[in-house]
Structure P
Amino acid sequence: MLRLTDGVWENWSGSVRARPTHVHYPETEADLRDVVERADDTLRVAGAGHSFPPVAGSDETFVSLERYTGLVDVDAESGRVTVRAGTTLRALTDALGEHGLMLENMGDIDAQTIAGALSTGTHGTGTDFGVMPTQVTAMRLVTADGDVLDVEAGDDRFPLVQVSLGTLGVVSTVTLDVVPDYRLRERTFPADVEAVLANLETYRECRNFEFWWFPHTDTALVKTFEETDAEGAPGRTDALEERLENLAWAGLCRVGTRARPLSPALNRLVAATFSDSERVGPAREVFPTTRAVRFNETEYGVPRGDAVAAFRDLRSVVESHDVMFPVEFRDVAGDSIPLSPATGRDSTFLAVHAYHRRAWKPLVRDAEAVFDRYDGRPHWGKHHTKTAEDFAALYPGFETFREARADLDPEGLFLNDHLRAVFGLA
């Protein structure tokens with residue numbers, strides 16, 4: 001999982017590079033404690049590299065948990081499992097499937113480690129479902145002094161560790177509430193984007209719903225998910241077909257990058273090819289999609305009641321940048337986790353993407369100007385330009401978290417330059 005080329009680590013999109021002086025691969029919790037105890041400079045854990053800003057980057061001590069994986073305990077009767085922090089979501093859901101279990105909800109990428117996904121507040125979609133950390137019931141951390149800290153639901157510190165950016169300690173194990181395995185019917189179809197907005201409440205009655213709007217068109221690609229007992233039906237899961245689609249999209253993005261004025265026409269061409277499709281299968285196979293074409297992304301959660309206005313404002317901004325990648329629209333239930341972007345309010349997350357070979361910073365800047373009008377909060381694993389002052393205004397529990405972080409890690413062992421800026425310590 002941790003790949004170094006000539007001593008350099010790069011995240012998935014290529015937006016972050018690090019040249020660590022020390023790299024460790026602990027295989028047990030004792031190994032992990034030893035690494036932390038010996039560290040005398042910045043220590044960060046490298047997950048799957050799917051965070052776009054330098055949340056995980058470190059030019060000093062890098063820890064990979066790729067050898068510290070797997071289920072620790074399974075209690076199917078109570079619906080509770082404990083898993084090691086380096087386990088990817090794909091490996092976790094496959095292992096759960098062997099026990100007839102599944103996560104209640106997840107996003108559309110399953111390459112992340114469970115610790116990384118939780119630490120950044122990763123989410124899926126669905127009005128009844130919160131960010132993934134809401135499925136956590138306990139967490140075990142190795143703190144800056146090498147001690148082990150067990151925190152479970154009901155403890156004062158529990159909401160703080162649910163989304164922590166890895167700044168309270170290195171996650172060792174996570175205990176999750178899970179549900180009996182289930183199957184999903186996914187329907188994907190094109191629709192006029194304004195018609196989708198006009199019928200949002202109907203779509204939101206689905207178990208899961210999202211749409212992707214393609215810039216320079218009036219077309220949205222809608223996805224709905226419902227639980228079903230039906231057997232599998234022919235769908236768009238064929239690996240070769242998926243590979244060919246990704247190759248075609250990559251080719252169009254390269255053309256649009258070299259000849260930006262062609263971007264609107266290329267997107268209209270793409271939108272014209274959309275048709276209705278359906279697939280049925282185990283949830284662990286239906287939720288994820290393959291992302292072979294690299295991109296950079298910013299994503300903000302806005303109050304659900306402001307979602308339509310924010311989306312409409314975003315349309316003209318995105319089109320002014322000749323962006324080809326679609327804008328994603330997903331709903332998330334509110335929670336009481338201090339650093340969750342959905343804390344205290346039901347939210348809609350709007351995500352803006354740019355092909356990885358295109359300049360993305362101007363797009364992020366202009367998109368943020370829209371999100372700011374609606375008190376938007378950035379996803380911690382996506383690009384943003386916010387400061388500690390901004391976060392203090394956006395998150396009622398931000399100061400409480402800062403105090404807890406300073407108490408558990410007074411020397412800032414787990415802070416890189418990016419995180420020092422987040423907490424106003426740069």
Structure Q
Amino acid sequence: MGRAIVTLVAVDRTALESVDLLVCGCTELATPRGVDATGGTAPGELEVIECGAVAIRAGRIVAVGQEADLRSRFLADEDLDAGGGLVVPGFVDAHTHPVFAGTREEEFEMRTAGKSYVEIARAGGGIVSSVAGVRAASKETLLAGLLQRLDRFLTLGTTTVEAKTGYGLRLEDELKCLEVIAEANRTHPVRLVPTFLGAHDFPPEYRENRAAYVDLLVEEMLPTVAESGLAEYCDIFTETHVFDLADSRRILTRARELGFGLRLHVDQLTALGGAQLAAEVGARSADHLEFVDPRGIEAMAEAGVVPVLCPLVPLYLRVEQEAPARRMIDAGLAPALATDFNPGSCYCMSLPEVMTFAALRYRMSAAECLTAATLNAAVSVDRGRELGTLEVGKRADLVVLDHPNHLHLAYEFGRNPVRAVVIDGRIVHSV
């Protein structure tokens with residue numbers, strides 16, 4: 001299959017409507033439709049156009065259809081030739097932890113030797129081991145690391161990243177991480193959605209007085225972060241060894257009062273009832289959900305919570321329990337997919353790889369996987385009206401892939417299929 005080719009077009013502009021960019025030359029264009037999360041399997045939910053094209057002006061999509069039709073209507077300043085490949089919306093990664101200093105490959109060795117997530121954490125590893133690195137690192141060091149990771153996300157087709165803090169666990173360091181995210185948002189083409197995760201774990205200095213750290217979060221950290229305007233969401237790790245249901249409810253209630261959107265890590269390692277809590281507090285997303293029970297699924301469906309599933313994490317943690325994705329879809333939920341990229345439990349930035357494992361482990365169809373990594377993920381970060389589909393009026397974020405059709409996207413893994421990436425109508429990556 002050919003490479004994506006960028007060509008300049010010089011023809012008479014008088015007869016046709018002018019656009020900035022025409023994405024053309026694809027074998028297939030595939031996109032979900034709409035602004036609400038969807039399972040991606042109902043008739044018409046995934047639009048597939050053979051020999052499709054996209055016309056873009058001022059960063060927005062102005063037309064989607066057959067290439068022959070669009071060429072008869074528009075004159076582009078620039079063509080992006082897909083080289084016979086596949087064109088899809090830009091991928092949206094709805095759960096990442098990309099601000100850190102130092103990696104944790106030694107924990108991977110411990111895990112392969114049989115140690116569990118909790119055992120590694122109790123031995124001084126896990127989240128707390130990344131806290132020391134972030135606290136010691138300068139803002140410049142953290143920013144340089146984040147920008148390098150965003151470069152990698154971009155080459156893998158991700159155009160929007162939900163970015164959590166959570167490795168500072170001290171007000172000044174959490175603010176430092178949020179400032180790094182804000183600076184990266186100003187300077188890098190990949191779009192970031194900032195999330196405050198001060199309730200990721202208990203910092204070492206509060207191990208013997210956990211209640212005091214909860215008080216600190218509620219009374220000082222959350223109000224200060226809210227006043228800074230640096231975070232759009234508040235997240236929490238609700239689990240038996242970290243924040244229990246009562247503490248989580250208190251923290252999330254205060255966050256909601258301060259105007260944060262809510263996200264939760266829930267039911268990842270035990271069936272604690274976190275999904276019901278997510279529904280109770282009106283969370284936008286509930287993430288992981290390997291141990292969610294039928295009551296949690298029902299509660300999320302009734303409350304409109306988007307389940308964000310991270311299928312590489314159980315593999316990475318050597319946990320056999322899988323999130324019951326099919327039961328969620330059958331109950332009317334519309335899951336998003338995410339990498340959960342972080343230095344400890346999933347060092348992978350590739351949503352195409354995630355889609356392959358979602359297909360294999362969750363029995364999700366190609367349409368469900370593509371929808372979950374685009375529209376549903378966009379909805380989970382309140383960007384469904386702007387992102388996640390190739391439709392007129394939305395931001396022009398798209399990916400050109402070296403695949404013949406959308407069925408091939410989850411089918412093939414082990415290489416990077418991305419040939420070009422467009423964000424806000426600009427070609428920001430091409431090979």
ask   = With mean count of other Cβ atoms within 10 Å over residues 29-36 derived from the coordinates and found to be 18.0, which of P, Q does the value describe?
value = P
message = If distance in nm of label points 7 Å out along Cα→Cβ at positions 77 and 405 computes to 4.2, which of P, Q did it come from?
response = P
inquiry  = Quick check: 58, 48, 43 is what I get for Cα extents along the principal axes in Å, calculated from one of P, Q. Which structure matches?
reply    = P
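Which structure, out of P, Q, was relative contact order in percent (Cα under 8 Å, 6 or more apart) derived from, given a value of 17? Let's see the in-between values first.
Details: P: 17; Q: 22.
That value comes from structure P.
Throughout, read-outs are computed from the coordinates displayed, never taken from laboratory work. As the structure is a computational prediction, the values presented were derived from the model and not from experiment. Cβ atoms are built from the backbone, for glycine too; each structure is taken alone.
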